[in-house]
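A short reminder: the numbers here are calculations on the coordinates, not readings from a lab. Please read all numbers here as calculations on a predicted model, not as lab measurements. Cβ atoms are built from the backbone, for glycine too; each structure is taken alone.
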Structure P
Amino acid sequence: SSVAKIIHKFPKREVLMHNSRWLQHDYETDVLSFLLEYDDNRGLLSGQLIVSTDTAESVATELGMTMEQELLLYIIHGTLHLVGLDDKTDTAASEMRAAEQEYLQRLGVDYHWPTSESEYPERAAE
């Protein structure tokens, strides 16, 4: 099996531009995921992630995390989108959050989850 990801780090104004241009979403977000190729028969996954460094820095400060830990969450979140998870419904969002938490724990990160979406303004806008 083969996994290839290209990760681009941009300030939030550029992430907003990409979100608007490629997805027709006129709002800020923390990560964008673009599936380039998926072939289950060959075990191939190729995708592109765009993460907002400004957002990671401000949210990390609010939650008492490091910017690197917040960026890791964005990379995990975006990768989960590449493999088919979504967060459009409450149930799907709960499944996404559980998967994020599992992978963060595997990597030794004790993430300080907010107790409500209103405490995580960048995600509440999605």
Structure Q
Amino acid sequence: MIARVWTGWTTPEGADAYEHTLRSVILPRFESHFDADGYLGTDTYRREDTEGPDGSNETEFMTVLFFDSEQALRAGVGAAVGEDPTVAHLPPESKQHLKRWEERARHFGVRQQRDDSMSAGAQG
């Protein structure tokens, strides 16, 4: 299994709007490019009160997309971003909310997977 990890930061005031746009617009559109056979789902994480490089307060969002193989990741993400699957996909809806972002996603081999029952009802 392969995880594609990408991080972006908003102002604290813009965090709720970005999260709503991420869930309702950006991820569904991005996921529509994926082959259902190799795409396993997406986890999103939010961390409040992080300090930006300029010392300002930020909210951090990390998005992790899971694929059953490197080939499935390349096929799915490549359909959305082009030949290089590490390139960050930033539609205009993202840029209007994000203060800064990683230009490239990182890909990791998953060595241990959590049990879905561990996250039942978890919402932070």
Fill in the blank from the handout: helix-only ellipticity at 222 nm (-39500 (n - 2.57) for each DSSP H run of 4 or more, over all residues; to 500), calculated, reads -15000; among P, Q the input was structure P
Fill in the blank from the handout: Calculated from one of P, Q, distance in nm of label points 7 Å out along Cα→Cβ at positions 43 and 67 reads 3.7, and the structure in question is P
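Work out distance in nm of label points 7 Å out along Cα→Cβ at positions 59 and 83 for each of structures P, Q, then name the structure with the largest result. Please list the in-between numbers first.
Values: P: 1.9; Q: 3.9.
Structure Q gives the largest value of distance in nm of label points 7 Å out along Cα→Cβ at positions 59 and 83 among P, Q.
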Handout entry: Comparison of P, Q by distance in nm of label points 7 Å out along Cα→Cβ at positions 91 and 107 - largest value held by
Key = P
Exercise for the section: Kindly point out which one of P, Q the value 40 was derived from, the read-out being relative contact order in percent (Cα under 8 Å, 6 or more apart). Expected result: Q
